1. Using FRET efficiency 1/(1 + (r/R0)^6) of positions 39 and 111 (r between Cβ atoms, R0 = 25 Å, to 0.05), single out the structure from P, Q with the greatest value.
2. Taking distance in nm of label points 7 Å out along Cα→Cβ at positions 31 and 135 for each of P, Q, which is largest?
3. When distance in nm of label points 7 Å out along Cα→Cβ at positions 95 and 119 is computed for each of P, Q, which one produces 0.7?
4. With distance in nm of label points 7 Å out along Cα→Cβ at positions 23 and 71 coming out at 2.8, pick the structure among P, Q it was computed from.
5. Given that distance in nm of label points 7 Å out along Cα→Cβ at positions 15 and 151, derived from a single structure, equals 5.7, which label among P, Q identifies that structure?
6. Of the structures P, Q, report the one carrying the highest value of distance in nm of label points 7 Å out along Cα→Cβ at positions 47 and 127.
7. From P, Q, which structure was Cα extents along the principal axes in Å = 88, 29, 27 calculated on?
8. Can you spot which of P, Q the value -8000 was calculated from, given it is helix-only ellipticity at 222 nm (-39500 (n - 2.57) for each DSSP H run of 4 or more, over all residues; to 500)?
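Coordinate-derived values only; no laboratory data. The shown structure was predicted, so the numbers you read here are calculated from the model rather than taken from an experiment. Cβ atoms are built from the backbone, for glycine too; each structure is taken alone.
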Structure P
Amino acid sequence: MILIGKAHKLGDNINTDDIIAAKYLITTDEKELGKHCMENILPYFSKKIKKGDIIVAGKNFGCGSSREHAPLAIKGCGISAVIAQSFSPIFFRNAINVGLVFLELPYTEEIYEGDNLELDLNKGIIRNINRNKIYSFPPFPEFLHRIIKEGGLINYIKKARLKYV
C-alpha cells in the first residue's frame, strides 16, 4: 500500500481535545468530526487538507482521553496517515480500531510543513520528495493492512465473520 500526501506539521503532546473538541462528541460520523479536526489549535486546519495529506508530529501524539473520536476526526478530514515520534498508547489502539495509518519515526523534525511524502507501507519506507530523503520503519504486518483496507477493526471482523457463516 502506497500513500502520497502533503505534510502538515504539529508539535509534541497533541492531545485528543486538540484533535477534536468535546463539544463535537455527539456524533461518530467521521466526515462531520473531520470538519472540526484541530479546530481549537488550528482553526482552518480541515479546510486546508486535501484528501491523502499526512500529519507529521512530535512526541506523545494523541495523549489525553481515550475517545475514538480523535482518529475518526483525522480520517474524516482527509488525512491518510499520522507520522509521529511517539503515540499515546490509547491513541495507538484507537487508530487501529478505526483503520487510521500511524507510523513512528524518530526524526520528524527533518520533515517540514508542505513537504510531499510517499509512504510505502509494504516496504517500510517514507520518501520525502522535496528533500530527497528516505526514512525506514518496520513494514506493516499483513493483518494491519487488512484492517486498514476494511476501514477499521469492526469492519474487518464483520467481513471475516461473513466468510465463515
Structure Q
Amino acid sequence: MTETTTLYCYIHPTRETSLRCKRCERPICTSCAVRTPTGYICKECARAHQKAFETAVWYDYIVGLAVTSILSLLASLLIAFIGSFIGFFMFFLAAGIGGGAGTLISNLTLRALNKRRSRALFLTCAAGVVLGGLPAVLALFFTGNIYGVIGVVIYLVIATPMVYSRISGIRL
C-alpha cells in the first residue's frame, strides 16, 4: 500500500488539505486558494501575478490627475456657458457633451500616460474628472444658476464612469 502524508495549509497549520498551489507547490486550504481557469493558486502568487499588470510609474498619477482635471474643467465650463442660453434643454446638451467629452478625455489621457496601467491610476483619473467639474458646480451654485448646476452634475455622472472604464480597458 502507498502511504500518504497529511498536508497542512501553510497559512493555517491546523487545517488539513489536499490542495497545492500550482505555481509554488505549497499546500493551501480552500479558504486560502484562489481559483483560476487552470487550477488553484495561493493568495501570494495571485498578488504577484496581478502586480505584473500594473505598469504605472509615480508621475503617471500626477499627469493623469492634471490632464483629466483640466479637460473636465474645460468641458464643464463649456456646458455652463452654453447652458446659460438654453435653459431646460441644457440637460440634453449635458448628456450629449458628457458622452463625447468622456471619450475625448479618456483618449487624451491614455495618450499622455503612454497606455500604462494601474487600478489606482484609473481611480485617480476618475477623481480628476470630478475635481475638474467642481469649480464650475460651485460657481454656478453660488450664482444661483440651478439649471447649470444640474447640467454639470449630469455631465459628471456620465463622463466619470466613462473615463474610468475606457482608461481601464473596459469596452462596452
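1. Details: P: 0.60; Q: 0.05.
Largest calculated value belongs to P.
2. Comparing P, Q, the top value of distance in nm of label points 7 Å out along Cα→Cβ at positions 31 and 135 belongs to Q.
3. Among P, Q, the structure yielding 0.7 for distance in nm of label points 7 Å out along Cα→Cβ at positions 95 and 119 is P.
4. On the way: P: 2.8; Q: 3.3.
This figure was derived from P.
5. Details: P: 3.2; Q: 5.7.
Going through each structure in turn, the value belongs to Q.
6. Largest calculated value belongs to P.
7. This value belongs to structure Q.
8. The value was obtained from structure P.
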